[in-house]
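Throughout, read-outs are computed from the coordinates displayed, never taken from laboratory work. Since the structure is predicted, the reported quantities are computational estimates derived from the model, not experimental observations. Cβ atoms are built from the backbone, for glycine too; each structure is taken alone.
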Structure P
């Protein structure tokens, strides 16, 4: 039920952090997996680290906001097909409303929301050829739980969750499922300084029922599940992986 042998997957933003963990898991499940990111050197280094663990992946360097078609061509270069697309690209600008100009707000929405729509739209002709296509967006618990001083990211992730539902309804007839993963607080390399902050540690112990940050590898099973035959009747949903943070009053 969780075997991805014979499938081809592209993970945008797959060169590090949660994207890389998801890519690693797809490859271990049998999919030929291609990772994308803007920095070729980072991708090469990630590929070498995975190879040392016996995991083979391809790379497709490029800026997903500008080079979608080129990235997709690189993704299908080996197999000629694309069955799974996980879009994990995202940026954050933690400025409040008074500090953030409208053009900066629009810029972040372009990266975190419009680019997701653009890559999905461009990939559709490829994924629709698959007997069981999978489109998975990586959103955030910010899609439905807000913190002060974070309006653009919250709006973008809320929009991405809504886009997931809309595309699920539109594309279901093509035997293509569209779902999202909403990570909570994960101790990735980007968040290492936050995870080490004693004040935040105290906050986490109060707000997250499991009383800890998520480990990056704990996002991987969610990606494999949604990409696999086990999720063949799961469509238009957001799978929250946050240790219970958003359900605790």
Structure Q
């Protein structure tokens, strides 16, 4: 829904839904968040809060910069976690490149010019080397399993995970064969038996496709399934 890059001392950049705020509201939001961050223990990963109709995630990038991401009720957390991990990695690796992109986005909207919108080539690239730890993904995946079991039961979600995996295997062939290293247990939990410690971009794409295929099957039974997952996550 929206992203923002906030600086403790420099100019903040607000994009999409965050631009609905006037300048005073944007300034108050930035000041309030940095005050909250000063009370947080060193090394914490992120926090989130409800803001109007959106859920806003706050990710410290450094002592100077903070990334905000606003999402709606359609969010699929395991897929979102993979995507935002890549964005955070890129911004931490090359903050100046990220600033150029945010400046381009916001300057085009501020001037209301007729210039062509930036293409994907101007975005921070998902360069090779952007990785995610397998343990991080597995925690998110099994949290999803835990929540889903409460709505559909263990037997159903076990079958759905297996069917979704088979769907991805049929579509991607040998590129996805390593998905067979995930053991889907009768308890509804998933265990990884392979040797990968980190996931590169190719691995992350396969996993996103698997999770999305699982969600599509759940939505055939419960049409507002994503809203239910959203509500359950807020209660945890």
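Upon calculation of P(r) over Cα pairs in 5 Å bins from 0, in percent, for residues 153-192 alone from the atomic coordinates, which of the structures P, Q produces 6, 26, 30, 22, 12, 4, 0? Among P, Q, the structure yielding 6, 26, 30, 22, 12, 4, 0 for P(r) over Cα pairs in 5 Å bins from 0, in percent, for residues 153-192 alone is Q. Source structure of the calculated read-out (helix-only ellipticity at 222 nm (-39500 (n - 2.57) for each DSSP H run of 4 or more, over all residues; to 500), -11500) within P, Q: P. Here log10 I(q)/I(0) by the Debye sum over Cα atoms at q = 0.09, 0.18 Å⁻¹ was derived from just one of the structures P, Q, and that gives -0.37, -1.49; the source is P. Largest in mean count of other Cβ atoms within 10 Å over residues 41-48 among the labelled structures P, Q is structure P.
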